[in-house]
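A short reminder: the numbers here are calculations on the coordinates, not readings from a lab. Remember, predicted model here, so these are calculated numbers, not experimental data.
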Structure P
Amino acid sequence: MTVERLENRLCEYALLMRLHRPIGIYLLLWPTLWALWLAGDGQPPRGAVLVFVLGVALMRSAGCVMNDIADRQFDPHVARTRDRPLAAGRVSLSEAIRLAAGLSLLAFALVLTQNALTVKLSFVGLALAATYPFMKRFHHLPQAHLGAAFGWGIPMAYAAVTDSLPAIAWLLFLGNVLWAVIYDTQYAMVDREDDRKIGVKSTALWFGERDKRIIAYLQATLLGLLAVIGLLAGRGWIYYLAVFAAAWFALYQQYLIRDRAPEECFKAFLNNNGFGLVVFCGLLLDYLPPGPP
């Protein structure tokens, strides 16, 4: 293989892994970091943080490849996805399968550096990631399945740091499922008409005219859960200030989706990166030790 061809293949693989669109990595990363900081009482082990950050990048990339493998018959018929490497025929199915397997094995190698409970939980995480792309064929809540896949880093983080799965971990996991339904419904609102034509299911189609109202209810519930989690974790005013700031991100998203314009719905989806970041910054700053008197 020539250097030029190698560069071409690597470029196509990077596109298949969506490395040019890191929003998915961020949406997977923030709740994982929330969990690490809460489980570690503001001081999670550095090794665990490194393993989970790298694992997030690898598993999101693997998930994108798995998604394109599952959707290879649908993607050519959707304007937003028809130029993806697998849909456009620039990457073969066998290449995509090998890439997904390789990324998953690398992520598993990282998990093997953690305790036995974390390793056991990783098998559930892999199953969630591998089955999610097919859920849109069977029910109207694939977004909830995505939330479980994206949020599985939460119990794994608690397992890695505390070797246990306390109730607060599951509350945070539930919050992440709700958050994924919020942002992935906004994302699905972009493709609503294409999805209707090709016969795949989504919350955007299921919610119909109630979509904005249901998203608002879910946003309010998520913010309430974050407040309860703060109480259970004994967090201070800085954390609650961050949750208040996150509420403004949610309000702005409601403004963006007000007319259901696809471009604005996509902006609302992207805005969730700010939501997750501000909550993490609140945790990070709230756990900082007080300065000298």
Structure Q
Amino acid sequence: MKQVVKILSLLVVATVAFSIPAIAKDRIVFGGGPAGGTFQTVANAIQVYGPVKAIDSISVKAQSSAGSVENLRKVNSGKMQFATVYSGHVYLGANGMMKNDPKKYTDVRAVSFLYGAPAQLVVKKGSGIKSVKDLVGKKVGVGNAGSGAFANCELFFSHMGIWDKIERNAMGYNDAAAAFGNNQLDAFWLFTAFPSGAVIMAAQTNDIAMIDLGADAEASGFFKKYPYFGKLSVPAGTYKGVDTDTPAFQDSALWVANKNVSDDVVYKLLSVIYTDEGLAHMVAQKKTFKAMSIAKGADGIVTPMHPGAIKFWKEKGVL
């Protein structure tokens, strides 16, 4: 009899257990970028981080994309809840100033600064290409169509009056480096943190040179027209054979959210990523993320911030 009671008790417990529905987690899509790029590394790193996975209300899923411009549009529409987008594209999109796209993307909110993304232009040493204007008639890798690299290349080259005077090749960085090594390109453009693996690869097969973009930008009034770009230099020795500093400019890569993402979700994610352990995890994925810190949390942001982020950064004394 005792055995029967025990079995019945176990059946009751099992029935109750099966009748309690599992708490469904909200699926949060974090937009990245092309495979191998820093944008995708951001999304992947946040997806796999233990304390993020331990948040019981959400499930973060990294999703690849063409890059910044696609991410802006998908976050604005709600197809992505989070993504990495350049500050300049958030600004241009909010004001209806995107190239051939007058739509205003007003549902995107900044969450935090991630890192600076500098423009880089690689040519072969001894090619005779000394400035952007020397690219006229040349074959140039301009980044993936839909990416921030492509959009900023078009922006800068159009400002310099050469966009329609070059043979444009839309491709990712690694493909461009390979084509450059096979003499299928005269130059290729990047808009990413340095050192870039693609440039390192190019320098292994060719003697390379980096074009001074800062001088062209300064002389042409580029910084005055687009004030979200900052000045910097790629340090000497960053790449094999490039032994002098190379002036350039950078945009800020931002973590952004759709405005309808709950304040609590934004706050919780910031709270686990912006800890000593969280930042160490990010740096372990890529050294570029050494730029991430509490002190720099609001750097490069010139557009509205998400309320959940405002709460977090105010508590940290950043705002």
Structure R
Amino acid sequence: MGIKILFMRSEQAYLPEVDAYLTYFNQLADFQAFDSSKLSPDTLNYADYDIIWEFKGFGGVKRSQLNDRQILIHEYLSLSTGKLPQLKDKAKTLFNEKPDLRIFLNKYIHQSLKFNDGVPYHFRDMGVAEAFLTQTKPVERNGFVYVGAITPERDILTILDYFSKQTTANLYLIGHADDEIKNRYQESDNINFLGKKNYDQIPELLNQFEYGINYIPDKFPFNKQTSTKLLEYVALDLKIISTEYEWVRNFEQENNLSFYFIDDKAPQINFNELDQYEFKGLSNKEYLTWENIITQSGILESIRMLINKRM
């Protein structure tokens, strides 16, 4: 039957990494991976699974709900936002259950959370699905696209206000937007809300556009975290317009790329200059794929070691 892994995901959560993990583990002969959001709550029984894998948050599965042979994995994708974020993160370190393995998006998140209990850990960065690499580039691409969270928390209104005043540039947004935000721009013909799409629809949809907007405010914790949208743009060879902040500058320099940068407080795009700008993309895109990211993380080896000790 294989080792059974249950990935805990609510129906509302985006979490493309869960789909990547499901694909990765289900292609291995000795594993079976399941998505909790696809299972009926009435029939969900933790005892049916060898590994419970959670994306934290605060709270969650208790040790008392598991037996001694079951493995608990905690994955931390981001730091807290909103009011009192550091206090929220401290609460995670003090009150979350002690797992058998932790996974962090990057070293910064690991260092910020300050776990000091000897639990082994790995880093697992964001990746892209193979479909982003296999799209055929169309003869002509047009317009500007933004994919991801459309929330005031990310200061997205700043870039929307800017584009709403343009006469020749059309911005298309992929992702859920509150009615309040959509109503604000209902009179703007060049602001186009395409709505939330299934993950498998994103590569073909993004591939229609010429420019990918990576609008991330230069503030904690957003400026320390991997931009998934930017990886997707890079994989599709979109020309990238980005705000300037720590992570994106490091990514650009480490991969010898060239992006067009704008100010996150007062974005300005010289559209004539943009036509002549020398963008530089990524030649080796294979390393961005989820399969490579997960394999290189070393997570599988640690899981096998834990299984050998428990089973």
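Given a value of 55, 34, 28 for Cα extents along the principal axes in Å, for residues 118-277 alone, calculated from one of P, Q, R, which structure does it belong to?
Of the structures listed, the value fits Q.
From P, Q, R, which structure was helix-only ellipticity at 222 nm (-39500 (n - 2.57) for each DSSP H run of 4 or more, over all residues; to 500) = -24500 calculated on? Spell out each step's value before the answer.
Numbers: P: -24500; Q: -11000; R: -8000.
Matching structure: P.
Have a look at P, Q, R and say which one yields 36, 28, 18 for Cα extents along the principal axes in Å, for residues 134-213 alone, as calculated. Walk me through the intermediate numbers first.
Details: P: 47, 27, 16; Q: 32, 24, 22; R: 36, 28, 18.
Matching structure: R.
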